[in-house]
Structure formats: C-alpha cells, structure tokens
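Asks: Below you'll find a set of structures to go through.
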Structure I
C-alpha cells in the first residue's frame, strides 16, 4: 500500500496536477502520483494540507487520518458519500438489547483468546527438541490454559449489560496467562514488568501502545466503510467520545498485528530510540511505523486464500454488518492457522 506520512512540523501537502506535492523545511519538494496513494497520515501538529489536496484525495477515495505524533487517532476525513445503509446502523443499535450483542461480544473475545494461544504455540516451536525444553513446555501449557477458557464463553447468556462482566472476566484470565508467558519473548536487556494499561512506563509497553494506535486507525476505517457506528460497541461499555465498537473489533487482531511485531522490534530497537519518558525518538518512530504498517500490508493465508491483513480487517467489519442485518447466521472471528 502506498502511504504518505507527514510528521515534520511545518510540512505542507498540496496538489500539482495529478500529483500530491510535499514540501518540508530544508528538504527538496517531493511529488507523488495521487492515484498510487491510498492513505495520507498526519502525525503531530504544525502540518498543513491544501483544500485542493483534500478534494483530490476525496475524488480518489484516499483516506486522510490525523493522529498525535505518537499515533493516537484524533480525526479522519472521509468522503461525504461514504457509509453503509441506514438499516445497518438501526440493526446495530437494536442488537444491544437482544442476543446479537452478546453473541458478538463473545465472538470478539473467542477470537482474541484463540489467537493469543496460537501465537504462544507458534513461538514455542523454536524451543522444541532444544536445550530450552522448559520454555517449550511453559508456552505449550499456557496455550492450553488459554484455550480451556474458550468453551466457557458459550455458557454466558443474557443481554450485553448482564454478560459483559463475565466475558471480560474470562478475557482478563487469559490476559494474565498470556502476558506472563509472552514476557519470555522479550530480551532481558529490556525491563518489561507486564502489560500496563494505558500508560507506558517502560519501552516495551510504549511499543505495544503505539502498535495498538496503528491498529485502532485501521479498524476505525473498517467500521466506517462497513456502514457501522464506530462508537456503538457491545463488549466495551459506552463512553462519550470513545469508539467502543472499534475497541471491540480490535481484540481478535491484537496478537497477530501488534504483539507479534513487538517481539521483533524488541530485538531491532535500542535504548537510543527512546526518550527519557519512554516515548520514541524520531528515528524510533520511523522503525516502529515501518514495522506496524508493513505488517498490515503483509499477505497471509486465510480461509485458503492469500489475503492482505488490512483487507481482512475490512472483511471482518463487513461480516459484522451482514450478521447484524441477518444476512449470515453467525459472526466468525478472525482466527488464522499458525
């Protein structure tokens, strides 16, 4: 996927014919063919985009996303014509008060637990038959413990408000096992005390948070293209200004899109890529951005087809919409083979 990332204060994005024109202080002008660009990402403040560039992006269906310098989504420009049917949103709101809301909440966590278990098993392979049989056994045991939680989801009944706490309780049980085991994948040169929500008081949590922000941007777009209301979730309780359906749908993708990538970044990045407050430097941001956005652009085999991860996320959002409209009997979470 071709993407323009603007993160330098004073940068300007304009239009020159059928090209985007990028100007940065003390740097040569850059021209990018507009039809090759699928996303424009604005990170930080002091960056300008001309109305001509916005109009051309709109005509070509190019997304424009605004985020903090450290990746937290702030706003998104979408075409005025974008959106699914009114029926989709009416069904989404109605599902909160019937069985569909609870079914979706269970499915999101079923997918997360399955993918957490699968990720641990995939990393365990490197220790099988080697001199770290203890780690191989630990990862296999933890994977089995997480998978044992999945059948318990099916016993949770009732409407969302009654079922949410029980579902999140099982998610919390799985998270405790998962992060305790996942920590063994991080080199001892880093201090990883465990998953810290939401503040990052160490380097690894800083990487995880940044990765989840990138995933949030992608799932946010997917819900909008599917005609869903990103703020009306089921698993996470409503909060003003927070896109709770996005948080719901992120769950099944966290292990594959983010956690796996952080394991690699923990070996690639150095302490010099972070500031004293654990936020990344400009060079650190470039490395992390390349890894996470690159992961979204990767192809994996899913349902017997080679598919780009970003497209799978959008397909899953579309599947939620068709389930809500009664066009499919169940919603199947994303659980690829590892």
Structure II
C-alpha cells in the first residue's frame, strides 16, 4: 500500500499542510513538530517523489556552487560541507570552476540558471559584485561564501581574516618571537590583504617594528611558499618564526628550511593558516588556524534554502571566527 502525506498527517496528528512544510524543509516549523512528523515518516516508510514534488513547486531541487579554484586546498572541504548539507535537505549540487576569471563567473551564472537550479552559492571576487546585485534584484536565491565584498547586497558568510592572522601572529609573540616573517599572497588577494593587516596589527600592538623585508609575497602554492622562504633565508638576520597565510605555502617553507640544514621549530618556528589535511602530515606537525570550512559550507546551504523557501533575507555579513590548532612547529624563544 502506498503511503501518502495524508497518512503521515493522521499518524502524526498534524495537518497535511504541516507535513508538506516539513517535507519542503520550511523554516517556520517548530522543532518538536518537525520531529513528530519525521518520526511518522520513518515509522510508515514514506518515500516522497522528489521529481513530482519539484514539478508542483516549480523547483529542480538542485543547487549551484561556483568555486574560484577547486585545486585550492580549502575548497574541497567547503564543497563537502555544501554537498552533505544539501543532500540532507533533499538537494543535489552542480559545481562550476571559474579559475578566478570574472568572465567565466558570468558564464557560470548563465549556465546554472539555464539548468534551472533553485539557487547558487558563489565565491566571487570584489570586481564582480554587480552580478550578485542583479540576481538579488531578480529575487534569485544567492549566497556569497568564503570571500566577502564591501559592496555586496547578498547574504555573505566569510572568515574574519584580520582577527585570524592577528591571533596567529600574537601567538608567536606570546612565545617570545619578535622577528617574525610573513609569507603572503599580497594585497591584490582579499585574504592576503586581510591577513597581512592582521599580522601588522599584532606587531604594532606589541610595539614591534614592521620590517618590509620580512614580508614575502607569492601565490597559494607549495613552490611559491618555498621561494618566499628562501628569500627570507637570504636575509642577513634570519626571522625566528614565520607566519604563512596558507598551509600549502607553509609546506613549501618547510622544504626550504630543511634544505638549508635548519630545524623546525628549534631554529625557525612556522605557523600556517587553514588547517588543511597536509598540516597533520608534515613533520613536525604544523601549528595552524582552523577555518571550519565544512561548517561554512553547511551554513551557506542553510541560508540559500531559507531564500528558496521564501524567506526574504536582508543584506547580512556573517564573519566566522577561526581557532588556533597547536601542534609541533612552534617553539618558545628562550
């Protein structure tokens, strides 16, 4: 016998409308009621026809995720959080990698909308905010994630990079380090600019002079991190520690330090940022800042689905904190 939502409503002693709201993940259902309906669904073995439901609601139950660079070590975990959360809410996810190209970002929006996705999670750069503004004006569900824009009108979830870099640098200072190198991705990259700001803020607060030669700029790769570290190792006076704005660049710094017969952390301490998988595989294990990428992805889906379900979200910017993960790569200066 086929179980219907009327059967579910009768079993749970709620209205058919309430069952429908639960099935469609509406936000305006009390937790106790949702739990009661969910139990009824499980007890009766109800299996909703997603395709039919989509036709009725004019939805595809597909979300889009436009990622700037899937090879960036931070994005796979972010994507995993998005996919797992979406799946739990009855959605699948389509990915589009733009390789940081503004024109491709526009193409991705056009393609995903032609596939009739219900909403899109994006990670756009500052120069492409007009696309987000246009989608917002059209009331198309959209969320900006991981990167923020000072001009964006859409709900945004991003890292507090300034505070995170400040905490990383302050940790080194608390252990007696005063000559602290910084491997950066530069001021043209939002996260690089913000983490450099946090680094400088911690130095200034501690009364430590900012030394430009201690900042080396590259791109977010191990090879570039190695080159930056080699430049620091050429200085007449070596840094006692280095803050790399990405773990993969810290891995490159490891290679440079060890290649010169120096030890980590006995000769030079290293701290990274992002807490990607490689940070635990390095020897010694890398002290770093955890950015909770999986949770960011989950929250991005939650905000997107709220819009899909009809909730009008105002412009909001949620800045997520990071957490220091102490391992073995930083030593106290005696």
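What follows is calculated from the coordinates using simple rules that are stated; it is not laboratory data. Treat the numbers as computed from the prediction; the structure is a model and nothing was measured. Cβ atoms are built from the backbone, for glycine too; each structure is taken alone.
Asks: Here Cα Rg over 2.2 N^0.38 Å has been calculated and equals 1.19, so which of I, II was it run on?
Replies: II
Asks: Just checking, which of I, II has the largest value of distance in nm of label points 7 Å out along Cα→Cβ at positions 252 and 284?
Replies: When distance in nm of label points 7 Å out along Cα→Cβ at positions 252 and 284 is computed for each of I, II, structure I gives the biggest number.
Asks: Continuing with the same structure: Assuming 0.10 is FRET efficiency 1/(1 + (r/R0)^6) of positions 60 and 124 (r between Cβ atoms, R0 = 30 Å, to 0.05) as calculated from a single structure, say which of I, II it is.
Replies: Checking each candidate, the match is I.
Asks: Turning to a different aspect of this structure: Looking at distance in nm of label points 7 Å out along Cα→Cβ at positions 68 and 276, point out which structure of I, II has the largest value.
Replies: I
Asks: Figure out for me which of the structures I, II the number 2.6 belongs to, where distance in nm of label points 7 Å out along Cα→Cβ at positions 148 and 300 was derived from the coordinates.
Replies: Of the structures listed, the value fits I.
Asks: Another question, then. A value of 17, 42, 28, 11, 3 was derived for P(r) over Cα pairs in 10 Å bins from 0, in percent, for residues 108-195 alone; which structure in I, II was it taken from?
Replies: I
Asks: Next up: Could you figure out which one of I, II the value -13500 for helix-only ellipticity at 222 nm (-39500 (n - 2.57) for each DSSP H run of 4 or more, over all residues; to 500) was computed from?
Replies: The value was obtained from structure II.
Asks: Please state which of the structures I, II yields 5, 20, 25, 18, 13, 9, 5, 3, 2, 0 when P(r) over Cα pairs in 5 Å bins from 0, in percent, for residues 132-179 alone is computed from it.
Replies: The read-out was computed on structure I.
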